[in-house]
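These are the structures in question, set out in turn.
Quick note: the coordinates plus some simple rules give every number you see, no bench work behind them. Bear in mind the structure is a predicted one, so any value in this text is a computation, not a measurement.
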Structure 1
Amino acid sequence: MSRVKVLDAGGDALPMFQHQGQNYPNYAQTDSIVNIHKVPIRDDDIFICGFPKSGTHWVWEVSRMLLAGHQLDDAVEKGVGMMEYAPHDAIQAMSSPRLLNTHFKLSLLPPDIVKKRCKIVYLLRNPKDVAVSYYNFMLKLPYYTYRGKWENFMKYHVLGKFSYGSWFDFVLDWEEEKLKHPELPVLTLHYEDMKENNLRELRKLDRFLGTDRGEGFLSALCEHTSFTGMNQRKARTSSDHGAFPGLYRKGIVGDWKYWFSPEQNEWFDTYYRERMEGSDLNIRFSLS
């Protein structure tokens, strides 16, 4: 394991932490990454899992309010329960049920998650919008200091050269693990479905978590956790609590159309067909 600098196609560097051949974010402390598989798991732990920029923070916000039974208006970020970021003694100190989150593949997480049949909310988002959102996020993160151009970033990101590797490797690993463990309670949510009808998807999450909130609560929660609402609430407290500005950016479906050149789009579509051959995943790249 070591800290490395990975170059994009234009020679701009992204500092990262490399462990067992995989690149991860360049966090100040990396013990949580190295020892993620050792985190003691409780029977009632709930996990929110997805590739970066797939809506993890959004669903984490919604889930913690469903569990609390009321709206929350604070500066707390999902990093408090992020398994590869938060110190593991802090995670151990959390009260149950713990709402944990990660961008790791299931095969790299503690095996007790499967043994204890913990509830998992698994998120999927189309990889074109993921790439655009990830690029803009990289430009803002202080531990990356990245200033590269989109045209030099996109292909390298898709090929898995940056943090957390390839979206394709991630989702195909999760599909394989879900097939291997059909007894594992997993709710799969698609980002595009949430944007299309958030109340419908929120009802699914409410049933899965067993929180059984009323229709009025769910409708109000949809408004409270909209992207506009979250950005406004977080902006009020970010300067005092160190939250990253513009955390939620746009959040729209199909933003990739304003970023991908025709040549980039053609290359991506060809690569997508090759990598996803044989997969029955239904990924939507627009809502039209």
Structure 2
Amino acid sequence: MQFVTFNPLRTIGIPNTLYIKPELMFKNKEDILRADWVLFPEYWQVNSLVYGLKKAIFPSVSSYHLGHDKIEMTRALQTICPEHVPYTEIMAATPGNIQTILERLPFPFIAKEVRNSMGRGVFLIENERDFRDYAAKHDILYVQEKLDIDRDIRITLVGQKVVGAYWRLAHEGNYLNNVAQGGTISFEPVPREIIDLVEAVAQALEIDHAGFDVAVENGWPYFLEFNVLFGNVGLQKLGIPIEKLIYDYLVNQTPRSTPPYSPIRPFRYTKTS
């Protein structure tokens, strides 16, 4: 089986893999067409690879399209498991909508940037001034209730199965649990029921590679978000070889059947009298 990768750091150790710089995609089209799988393209490449060149990509199209944008992600989760999504408002940043959110959400609550990860672009809103400052800098208001938690769970999925799960504990005085924001890792067992929930959601949404962040409040799990590209510190500490797991998954998959690549033959239009 032959692979092309656009992200060599995430595919170290996967055999028969050709690295192509993303910006050279069109110059290396023949190499891409010969590959069985295209690995870790950048988001801007996805539609060209899947709809133009008819290539099977990993992570899946759904993983990219839903994981790229918190709005799309949240609405998909609200569609299939609304009880496991924190109360969320998504609105344009108009004066009327700002007032509506102030009336609906008690302080403190969480505001987020639509496209960010690793705890960046997350704001603790403790009063009206905080919120108006946030609203002045963002066209879209993405706000959620603040759960009463001091930790969450990172659950990593490859293919159809969870391959690693651990707790992330917030640094004292911090409301973020992300390791990149000073959080620490605990390998206390993660309840099997929560792992089963993540696998069910991933299967329903056709996600095959993601790091899910799940919080638990009063025994009730809530999806905070998931990321297609995520840190591997916890997996490394667990001794989990994620590249091997990706390879084992892909060699046992049949790429989704699509029509063959069919370029349009160029022609010059000649006006007839």
Structure 3
Amino acid sequence: MSESVIADFVAQFDSSVATRPEPTQGRVLLSQKRLVLVVNSNDRLTIPLSSIIDIAVGHVPDEIQGFFESTVTIAFELNDRGHKAVIEADDSTIQKFSTVLFKAVLNGTEMTIKHPARVGGRVTDESFVPARLYLRPQTVQFRSESETIEIRLATVTQFTHSSRPINGKTHPVLEFQHMPSGEAVVTMAAMNTRREMSILGRYLRLEYTELINELKDVEISDDEKEILTAVYSGGGQEGVSLAGIVDTDPSNVTMILNRLEEKELVIDSASGTQLTPKGQIVVNRYLDDVNV
């Protein structure tokens, strides 16, 4: 590979292109342009990233269900035919590789965005403008000529798919309803192809599900929700009394904050108490319920 390699590891893999009867072990090489599965110098499969139409983490096709556990399944087109390749490695390697693969496929994707499309219940007069998509840890970033818009997935309360005419052509559109500062904001991201939309959707579901799963067994009392909401509103900043905001004894506030920290919903920083991504999701859900 002439371009720089951004992932290189040994794994077990198989593909619908291969003629061997069962999966084999080899090297997985990923660059910004292609994915290569190498068994030896005479046995390799090169998959251009532009030919990838889907990425599924943890899903294994039925026909090879017995061979794999922790996997990435990649659907791609080769010679006008659809194919699949399955890569298996340990959980940590698959998690790191899938993140790098999503970034390699999606980063720099040309699109158009409308931000904000709505603020609260008010529709704005903003227009769709050209931008490029970039993925950051638990964050989606849109870079236009005039600004960079970041949406933290922990602030998202709803994803909605639609189709809209933009500049005379119908585009698939993903709407993010998020709450960056206490008020619901809608940002519309229009992709050029359904392939790009599908892969972005896979990535968002994977990242968001991971955040939600971390909250499944966490029980949160009304007092804890009240403190979380106060922190969200700026009450955790240095020099601001949370006890005064929630009208509770300071020792009780300290006890509740300690419980929230144990649950990984808040964290102490140089500027005061802040919500973690999990804490942000709890607050968003609570505010959503209150505003219904």
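Points worth noting:
- Which entry (1, 2, 3) yields the derived value 54, 33, 24 for Cα extents along the principal axes in Å, for residues 55-142 alone: 3
- Source structure (of 1, 2, 3) for relative contact order in percent (Cα under 8 Å, 6 or more apart), computed value 11: 3
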